[in-house]
1. Tell me which of I, II gives -28500 when you compute helix-only ellipticity at 222 nm (-39500 (n - 2.57) for each DSSP H run of 4 or more, over all residues; to 500).
2. For which of the structures I, II does the calculation of Rg/Rh (Cα atoms, Kirkwood Rh) return 1.06?
3. From which structure (I, II) was distance in nm of label points 7 Å out along Cα→Cβ at positions 10 and 66 calculated, if the value obtained is 1.7?
Structure I
């Protein structure tokens, strides 16, 4: 389902992934504030999420497809936790910040775990004749 290494289709994967995460982030912001996002918010989120989606897509382009896949799984789990924090009762004021940090941290953990798996697969494949 993912393109092969060094395929120009990874640019499409990057743009679609960034657009998807931007839409989901705007939905979470709407659920948190109850107001639709402004154009300035949309532009800032688009750029930020393009930069967040960039490293996994670059690694996928270079052949680390598990790194890309696990990063997306980590971001999805982080997003679900973010929605839970936004939908729950706000008690101290730092819940949104902690939820966004969790979203980013789980994406980074997924990227790291997937990249380690890709490196392991590369070494195992190199040993076999």
Structure II
């Protein structure tokens, strides 16, 4: 078992994200998960990400606030404890269209080994 404390979580910079602080909770460390990565993102009002896509499946879980997710021309507003799955290669945009911080748990599947995963590991290896 690898237990990690929230107080020890390291920030990371995600490409094409704005007005957000991301913290790496699990992944890319010895003894940690090999097939997924878990982060906590705190989006300021009107912060967001995209539009873009990645080769990885992603799951978003809103823990506080609300987030508008735009995928395939459809806008969906996720509220506290709502979640969604973004398929590999699916273009998505997320925007916090409120005046409150939105906190989301982000889980990224790393089961498909690729050059993109190596790039993701490199970006997240440093605090």
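Throughout, read-outs are computed from the coordinates displayed, never taken from laboratory work. In this text the structure is predicted, and so the values were computed from the model without any measurement. Cβ atoms are built from the backbone, for glycine too; each structure is taken alone.
1. Details: I: -28500; II: -2500.
Label of the source structure: I.
2. Working: I: 1.06; II: 0.94.
Structure of origin is I.
3. Working: I: 1.7; II: 3.7.
Derived from I, not from the others.
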